[in-house]
Every structure is written in C-alpha cells, then in structure tokens.
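Multiple structures follow.
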Structure I
Amino acid sequence: MLKTLMFLVVCLSLIFTQGVFAQEVFKIGAPLPMTGAGAAFGEKFKKAYTMAIDEINAKGGVNGKKLELVIDDTQAKPATAVTNAKKLITSDKVVALIGGWSSGVALAVAPVAQENKTPYLLEHPALDDITKQTPDKPANDYVFRLQPTTGMYSAALEDFLEKVVYPKEKKKLKVAYLYVDNAFGQGVAKNGVLPFFQSKKDKFELVVSDAYNEKAMDYKPLLIKVKNANPDIVVLTSYLTDGILLAKQTKEVGLKAKLFSGTGAGHSMQDIYEKSGGAVEGYFTSGPWHGEINSPQWKKWRQDWEKKFKYVPGEHEIEGYVAIYVLAEALKNVKSKDIVKQREELQQGLKAVNMNTIFGKVKFENFDGYVNQNRAHSLTALAQWQNGKLLQVWPKSAAEADFKY
C-alpha cells in the first residue's frame, strides 16, 4: 500500500512538474527548407534564429520564459509547408510562426496563420501580395513583415543606375532582364524592375524581358538571345541553383555587358560565387541591406557571427537574427498561460512594436494597401562581389567598399 501511494505521489509530481515546465517556454514554429533546393537558405536562417535565441535565453528569456525553436522541413514546397504549419500550431502549440524563406511558402502559410489566429512574422518572404490587401483579398491581420517587399528589392539598383551609371555613360542604355518564373521572380518583376524601366524610357531601353524555368538544365538559348540584343545592362532575378548555372553559361556563350546585377536571393549567397567558379566576380546585387553597418552593435554582431560560423553574413542572417529579437520584444506583452490568449496578446504586442535594431527601424504599419508592413524602402542596398566577398557599395551611407564600375 505504501509503495503504491509513493508511486502515485511521484507520478502526480512528474505530471505537475511537466505542466510547470510547459509554461516556462515560448515555442516558435519555423517552417523551413532543410532539405531540397532551398536547404542552403534554411540552414542560414536556422543559424540566425538559434544565435538570437541562445543570447536571449542566456539573459533569462522573456518574462522568465525561455524561447524554443521548433523547425519543420518544408522542402520549399507550399503544400508541405501548409501541413507543417498546421502541425506546429495544433500539435506543437507554438505561440508564433516565423519565416519560411520563400514567397510561395509564405503565401500558402499565411491563410493557415489567419485561420488559427497565430501571429506569423516574415523576415525574408518578400512577395508584396502577402501583406497587401486588394478589393478581392481582405487584410490578413496575423501576418507581419519587417523586411523590404519584392517591389522594394530593386530600389538601390534603380538609384545607382540613375545617379551613377546613366550620368557616366551619357546615352540611352539597353537593358536585358531575366527572372525566375515563380512567386518571388514575378513579384520583383511586376512590382519593382519592370515598372522602373517602363517609367524611364528616356534613359533605358528594355530589349529583353523574359521569365525562365527555375529547373531548366540549359539556359544557353536564352542567353544567346540576350547576347544578340547587345545589352549594356543585364539584370537577373534568380535563386541559387539557377543563378549558378546562368553565371557559368553566361561566360560560356560570351555574353558581356557593362553591368550585371542580381536582385538578392541567389545572388546574395556565398555559394553562387564558389560554385560558379567565381563567374559572378564584379556582379552587383540589389536587395535588403546588411544592416546598420555604422552601428557599434552591428559591428559586434558581425564579429560574433564570423567567429562562430566562419563566414561573412548577409541579409538573410541579419533578417533572421533580428526577427527573433522583434518577437522577443512583442512577447513581453504576453502574460497569459493559455496558448490561445498568448497568441492574441502576441498579436497586439507585434502591433505595438516600435524599435531600432541592427537591421534598422521596425514598426508595423498600414500604408498604401499594406497591412502590418514595416516601411522598409530604405532598408535596401546595392552590393558587389569583389575578390570573392559580397560588399555593400551603394548608397554611400551604407557602403563597406567603393563600387567598381
């Protein structure tokens, strides 16, 4: 009888202890591509999230609770990501979702977040439509985005072309634009690159504007078409694998131009330089900047990152790192122990965020049809591959090195 009683006491104690521990953690769900074509990006964000979480937890967490990252592999497939998101919300009981890397994934996950009233913080999925409401698509009040949208990605390149390239060349310049035919590529094209060149016909002539299949094995026919158009400027919106192949085959077909530029994504990955055999040396790329580089806090973060991971971080790393700190700030508003109420309190906490970070100012606002979108137009920069390093070169206020043109 005594042994039975003691056993019951131990069991009840364990149950109680587990319940207490469960209350001491804020779970953050991350649907990320850890395998497949987007795995390199998933690994970057995993490092960024983990670094920030470890720092926050080392200081006691948020409201005395530790942060815990729960990753589910999307393989960069929207359908898989939907399943992941539902599982993270209903089974893992996460208080929030974060990231997803690709716009296609985020576009699919956003309705799941809305339906389950779970805050979803975007730090890289950039398609404008995700945070922009239209007459036939009402606002999603549970999605928040801190980084520039696809329509903002090319802002620094556009500024550079108008203020540096055109004045130097003193003639109307021919432009070829190739973009990957997916949600991201279409977003950059529709909301950024194409409207710019169409509005500047007195300075630039768009001689080629083609979408291409991300999984194609041979881009030479397309590149020969571009070569025959004899462009002065070649702009590319690419992911990693296609970007590498395009860079290699550009060399093989002898395509030359005064300026080559990507628009973030694959062109901002170290792998594109190494796996193309340096074929992108001298290329520019326009997209989210690498952060407030003149800030002592940013300099310390970059130093710590290079020491820990042995490479120079770019926009993906700082976006992921800062996103966790933004969530941590909003989680200060969460007092309840009930997960449903926690999500409601977190949503209100995110709406109240107004903070300066090493990525720049973060405040979620409603403007120009956007809902819960950070005004991130100015958080873009033009970087250039110089001697194997991707360095910001424009605007001058964000430059780590002089541009080579």
Structure II
Amino acid sequence: MGHNGCMPSHALLLLSLLALTPWAPAQAPVTPAAAPQAPPAKPKYPPPPTRDPHTSGYVQAKELPDGTLPPPDADGNFIIGPTHPVAPELAGAPATPHGKVIEFTMNSAESKFYPGIMRDPGPLGTPDPNDPAKLIVTTSHPAPWTRKVAVYVPNDYKPGAIAPFIVGADGPDPLLITAVDSLIAAHRLPAMVVVSIANGGGDAQGSERGLEYDTMSPRYADFVEQEVLPRAEAEAHVRLTRDPDARMATGGSSGAACALIMAWYGNDLYHRVLAWSGTWINQQWPYDPKTPHGAWEFPEHLIPDSPRKPIRIWMEVGDFDLFNPNVMRDGMHDWVLANENLARALADKGYHYQFVFARNAGHVDRATRQQAFPEALEYVWQGYKPPTR
C-alpha cells in the first residue's frame, strides 16, 4: 500500500486476522534521532491476584451463563466468563470488507500540542517521600515522535455527507475496524468512520503516551480536534460530524482513561465512551494539584461532585487485571478496584453505563475483546439516530 493510498479489500481482511494477536499498547515509530536506546529491563512484579466479583464492597452484579453477554440495551453491572468465544460477527467476518482503510503519518515537528517527550530506559521513578501519591521522574526529556493514523471509511459513505465517527487510542486497531465493519454490514450500526490513532510512544509517567492519555485536561481532545481530524478528513475525503452525540472515544488501559477524559473535559465534542481495563488510577504526570490523584479522581471526586454529563459508557475489567505494577504504594493502583469504584459512582449519579466484569481475563484481555466488542459497540451507540436528510 502506498503512502496515503487506499488499502485494498484483501488487506483489510489481513487486518482482521492480525486481530488475533495479543494486545499491547501500539508504539509509535521513533525517528532516528531518538532510536539507539537499549530496551528497558521489565521489572519483575508478582502476578496480579484473581479477584472475586462478589467481594464485599464491590458493586452488585448479575452473573450471566458462561459464554453469554448482557443485552446491548441493558444498563448496570454484569459478570461474564470464564469462557470467551469469539463473537460470531468477528469469527465470520466477511471475506470482502464493507469499507476501506486509508493510512497517513504524523510527526511531532508538525504539532503545537505535543512536541514530544520520552523517558530513558531504567526505573520508572521514585515516590515522593513527602507524598506517596506523587512520583518523581527525572529521566524524561524532549524527543520527537512519528505516528500512524488509520481511517476506516464504509462503502455506504456518500461523498460530501457528514459522518458519525469513532476515535480510537493505540491504533491502528484492526479489531476495532473489523468489528465496526461487520456491524455496519449487518445494519446494526449506522455507517460511520473510524479514526484509529497511534500513541506517541512509551508508557506511563514521563512518556509521550502517558502524557497524552493520562493527563486530566482537554489537551488530547484538542490535539485530535485541531490536528488529527482535519488531516483525516483531507486524506480520506470525508466530512466528520461536530455533533457530540455522534462521536465515540475508545481505548484500552490508559487509552480507556483517555477516552473518558476526552468526553469529560470535551463534553461538547464526545458523548460516547467504550473502555477496556480503564486506567482510572493515579498515573497522571506531571502532577496537577487540581486533580492530584489523576484518573482516580473520576470516582473519587469528579463524578460524585459534578452535575451529570450526557455520557454513555461501556466498560470492562478482568478478574486478574493489573494490581500495583510499579513502585508506588498509594492505594490507588488497583485496576479492578478502580473500575468497581467507577461503576458505583456512575450508578449513584444515574449515568447510562454497562460494566462487564470478565472472569478468566487479564489486562485488556484479547479473548474478552473478541467476545464482547460487537455487543459493546451496540450498547454505546444505543439511541443514536442519524439525521434525516
């Protein structure tokens, strides 16, 4: 496929096959100036414990028969698993996809929002001796990035029409594109565009990915709005809606936190969120006294203390999802507890949400995504009515 060219149908089929590979945050290519670095040694953390969804203090949830999912029109808390069959819509993805994918590349020299940083290999940082909720990072410094953006356009798109769309983190994400393509073909989603954006590289505090996804502000939504979407429209020859009810943000891990951050701080831009293993934990860096606990603030203060926003969210966590995977011991690094807390906060405020607790599932679990993606998409887009012409 040529630069800025259209991907042929057999290539999109190949994307659907690639969706069977294990999930990991997509790493943006690094320009040669930042390349010659030894990979950091991965710390040896104990395996996360397997949590019981019926633990005291967790939200009450309906246990479903193994291999089944909640209805796509049902709010509330559900427990699935431990078997995760691939959704029929993905197992039987059509040999001829219902759309095309256009890719282009962005680089940090063009960005006014993210000129680029990276963290050197080695330890993540050290806890502040005066505040265990703060991490001191001394090895982060400016560095350039490049990233790919994939734009899926359904065959049903009519040139010049204004399209609803999904923004996805850690792209290009073939599973997201395949799920959307299959549901459009089955007339279970309206024709919509997907803009799947790679991160800027690295992970967690001090990295470009961490800065983009874990910062509690409208900055990333503004970056997408002002720098990514105009390029996507130009490269793919589409027009994207400005209606927040016709826009969805999605991602896994910190990408999931980013999706909710986009809808929270950019509620005039996004009303729909789909989150896998959301990092609603204390991972924001640099420290911000307005939100001192990062995304942990969502269930702790932001949602309980704010008027209800027009956000519909589908969210999932695995029973052996992440638990304290770094040097901080602040009580705010348990992904399962963070998702339980968020579900409770959403319920207390009367939000439309569906929370899926997946048995036999780890962090951004591939098998769970293959099982639940179509149902999750239908839930999030529930109630959307395309404008009449």
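None of the figures in this text is laboratory data; all of them are computed from the coordinates on show. Keep in mind it's a predicted model, so treat the numbers as computed, not measured. Cβ atoms are built from the backbone, for glycine too; each structure is taken alone.
Quick notes on this one:
- Structure responsible for 18.6, with mean count of other Cβ atoms within 10 Å over residues 273-280 calculated and labels I, II on offer: I
- Answer label among I, II for the case where helix-only ellipticity at 222 nm (-39500 (n - 2.57) for each DSSP H run of 4 or more, over all residues; to 500), calculated from the coordinates, equals -6500: II
- Largest in relative contact order in percent (Cα under 8 Å, 6 or more apart) among the labelled structures I, II is structure II.
- Read-out percent of Cα pairs over 20 Å apart, for residues 73-160 alone, computed value 71, structure in I, II: II
- Source structure (of I, II) for distance in nm of label points 7 Å out along Cα→Cβ at positions 49 and 337, computed value 2.7: I
- Parent structure of the calculated result 29, 26, 20, given that semi-axes √(5λ) of the Cα gyration tensor in Å is the read-out and I, II the choices: II
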